[in-house]
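Each structure below is given as C-alpha cells.
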Structure 1
Amino acid sequence: MILLDLFIYPLVLPLGNEQRFKIQIDWVGALLSMVMLFSFSLGLVKGNTWGWHSMIILSLFGLSFISLIVFILLESRLKSPMMDMRLFKNRNFVAAGCSLVLCNFFLGGMAVLIPTFLTRIHDESELHAALWITPYSFAVMISVIVTSLCVRRVNNKFLLSVGFILIGISYYLLSQMDLDRGYTELIIADIALGVGYGLVAATANILAVADFHGTRLTDSQSVANVLRQVGMVLAIAVFMTILANHITTAKQQTINDGKSRIARLNGPSKLRQRLIRLLNVKLATASNQVNGRNQQIQFHQIRISTKKVKAASQTAYQKRLKQIQVTNQLTSIKQIPVASRQRLKLIINQKVKRAAVEKTTLINRQLRRLIIHVKARLHHHLDRAFLTVYGNMVWLPFISLLGLPLFSFKKKNDRQKNRD
C-alpha cells in the first residue's frame, strides 16, 4: 500500500506547482507543547504506580500546567504561531474537540481493561482475547464510512446523540455481562461501542475542520489528532485507578471470606494461623497485580511425620500402662506381663496411626474445599472488580449529551461566508 501511494501521489497531487508560503518555525512553542504533553501523559500513566500524591507526579502536573499557560500566552502573541489560538473561538471546533476526547476516552476504557480481563481473569490467550474484541474494529470501520456519507444529509446532533447513547448502552452491557455463560454479551457490547464511537468520531472530525481552510484547516486537524491521544491517555489513568481500588477491595473481600472459612476448620490453632498468614501473603492488598484466576493459590496436603506418630503412641501407651497399674493396684509397671504390654503397645500404635490418618484426611478434605472456595470467591470478586468499572462510568456517555448545545451548526452558505 505504501509503495502504491508513493506511485499515485505524484500523479494526483500538483507537487511542482503548489503554492508556497514563507513562515517562521515556532521552536519555542514546539518545545513547550512537547514538555506539556510529555509531563501530562507521563503523570497520568504513572500516577497510579508512583502515587497520585507523590512529589514527582505533582511536579509533572505542575510542569504541564505551567507549560500550557506559557504556551497559550506565547501563541496568542506570535505572528506565525504553531497553533492558531483563534481556533478555540469557534464553537463547533471546541465542541468537536470535547467529543473527540470523550469518545476516545470511552474507547480506551474498553481497549485497556477488556484484554487484561479476558487473559487474567478468564484465562484466555492473547490471541483469543484479541479475537473477542475484533467485532469492535469491524463496527468502527463500517460506522465511520456510513457516518461520513450521511453527515451532510442527517442532523449532526442526532448522529452525535445516537453515538453517545450507543456507547452508554455498551458500557451498561459490559458492566452486566457474565462470561461464564458465554461471550454473546461481550460481542454485542463490542459492536454497540464500535458503532457509537464511529458515529461520534466521524461526525466530530468533520465538524472540527468544517469551518476552516488553509493553515487553520491544518491546525485544526493537528489539534484534533492530539485531543484523540489525550482521550486515550485519560482513559488509561482514570480506568486503571478505579480498577486498582476495586482490585484492592476484591482481594480484601476474598481474605474476609477465607478467614471465616478457616475459623470453622477442624485443626490446630497453629494451622489456622498459618493459613491466615498464607492467605494474606498470596492476596496482598498492597499489590494491585492480578496473577490470573487461580492467583497462585495451591493445595498442599498435610502429613503427620512418623516421629510425631511414634511420640503420640508412646505417650498413649505409657498413660494406658499407668491406668492398668492403678486399676490392678500394682507397685510397678513391670509387674504387667511382657506379652500383655507388647500386645497393648501394638493395639495403641494401630489406633494412633488410624486416628492420625483419619484426622489428616479430614483436614486435607477441608483444606481442599477451602482452596476451591477461595479461588471461586477470588474469581467472582475480581470479575466484578473489572466490570464494576464500567458500571461506575456508565452515566458519563449520557451526561455527554448535555454538551451537544455547544455546537453551533451553520448552513452551507453561512459556512462559506465564514471561510471567505
Structure 2
Amino acid sequence: MIHIFKNLLESRDNRKLLENFISLFLLQGMNYILPLLLFPYLVRVLGVENFGILSFVTAVIAYFILFTDYGFNITATRDISINKDNNNKVSEIFSSVIIIKLLLGIFSFLVLYVLVYTVQGWKKYNYIYFLTFGSILGQILLPIWFYQGMEKMKFFAIFNVLARIISTILIFLYVKEPEDIYFVPLVNSIAMIISGGTSFLVIRTLFNIRFQIQRFEVLIYYFKNGWNVFLSMFFSNFYRNFNILVLGLLTNDLFVGYYAIAEKLIKIIQVSQDIVGNVLFPYFSEKFIKNNQYFFNFNNKFFPYIVSCYFILWFSTYFLSDQLAQLFNEDVNGSVSLDIKIMSIVILIGGLNYYFGILGLLSMGKNKYFSDCIIITGISNIFISFLFVYFWDDIGASFSLVASEFILLIMIKLKLNKVKLMYKL
C-alpha cells in the first residue's frame, strides 16, 4: 500500500491533486464541521421557530448569492485552469468576473430592498434580511473560482477557515437567548467579508494579478459565457431552497425549522462530495482538452467504487437518523428523524447528479445540456413542492426534494449518453 502511494506521488499532477484535496478538505470540512457544532446550539438557544426564520431568510438571500455568482464558480474556474500560464489572460478573466459580480450585487440589493418593504411579513425581519445580505459582499470578493482554476486552494483555505473559526467562537460567546437572533447574520457576514477581502489581497500580492477596468465587449463576452451555467446553477439550487420558501408560505416557522435542520445535516454529510468534486473539476476540464473520452474512461474504471461510497453514506445516514436527531432538543427528535430518513437517499441520487453533471457534462463544456436538465427539474419541483407541502408539510417538502433529484438524474444520464455517442462517431 505504501509503495503504491509513493508511486502515485511521483506524478506532478497527482501531487497537485492531493495538495488541493487537503486544502479543500480543510476548507470545506471546517465550513461544515463548525456549523455541525454550531447549529444544534442555535436550535436550542434560539428555538426551532427562530431557527426556521433564519433558515427562511437564508434561503431568500441564497437566490441573490446564486445571482451574483452567475455560474462563475464553474466557467471562471475552467477558463483560468486552461489559461493559468498566461498572466495577462488570467488578469482579464479575474477583473471581468469581479466587475460583473459587483454590478449584479448592487442590482440584487435594490431588488431585496423593494421586496422587504412590499412583501407581507418581511418588513418585520428587515434587519435580519439586510444583515444576511452582507454575506453577498463577502461572496463577491471571495474568488474561490480563481484558486480552483490556479489549483492553489491552500491560500484560500487558510484565510477562510480562520474567519469561520472566529465567527463560530463569537456566536458561542454572545448568542445566549432568542433575542440574539440578529447577531448570527451579522457575525457570519463579517466573517465572509474578512475572508473575501483577505483572499483578494493574496491574489494581488502573491500571484501578481492586477485588477483592471475591462472594455464593455469583454464584460459582455464573459457574461454570455456564464449564462447557461448560471441557469443550471440557479435552477439546481432553486428546487432545494424553494422547498423552504414554500414551507414558509404555506405552513409556519416550526415546520420550516424541522425541514431546515434535516436538510442541513444532509448537506453536511455531502461535504466529502464537494471536496473531491471541487478538486477534480479543473483537472477533468484540463484533461478533456487533450482527450474528449477522458471522463468516460475514468467512469468505466472507477464508477463501481464511487457508487459504493454513496451507498455506504446513504445507509449509514438512514439507520443513524434517530441518533443524528438527538443532537437537538427532544421536542424535535421524531419530526427531524423522519425527515432525515426520507432525505437520506438524496446522498446517493444527488451524488450521482454531481458526478455525472459537474464532472461529466460541465467538465466537457456541455453547459447547455446541463442547463436544460436543471431547468426542467426546477420547473417540475415548483408543482411537486406546492402539492406535497400543502398535504404533508415538512414531510412533503422532504419527498419533493427526493423526487426532484430523481428527475434530474434521469435527465442528466440521458444527456450524458447522447454526448458519449457523439464522441464515438
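Any idea which of 1, 2 comes out highest on distance in nm of label points 7 Å out along Cα→Cβ at positions 79 and 223? Before the final figure, lay out the partial values.
Values: 1: 2.3; 2: 1.3.
If we compare distance in nm of label points 7 Å out along Cα→Cβ at positions 79 and 223 over 1, 2, the biggest value is for 1.
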- Query: For distance in nm of label points 7 Å out along Cα→Cβ at positions 39 and 375, which of 1, 2 scores largest?
  - Reply: 1
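A value of -25500 was computed for helix-only ellipticity at 222 nm (-39500 (n - 2.57) for each DSSP H run of 4 or more, over all residues; to 500); which of 1, 2 is the source structure?
Values: 1: -25500; 2: -29000.
The structure behind it is 1.
Out of 1, 2, which one gives 1.00 for FRET efficiency 1/(1 + (r/R0)^6) of positions 135 and 271 (r between Cβ atoms, R0 = 41 Å, to 0.05) as computed from the coordinates?
Going through each structure in turn, the value belongs to 2.
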- Query: A value of 0.97 was computed for Cα Rg over 2.2 N^0.38 Å; which of 1, 2 is the source structure?
  - Reply: 2
- Query: Quick one: P(r) over Cα pairs in 10 Å bins from 0, in percent, for residues 255-326 alone came out at 15, 32, 22, 16, 10, 4, 1 when computed from one of 1, 2, so which one is it?
  - Reply: 1
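Rule-based calculations on the coordinates, nothing more; no lab input. These numbers come from a predicted model, not from an experiment. Cβ atoms are built from the backbone, for glycine too; each structure is taken alone.
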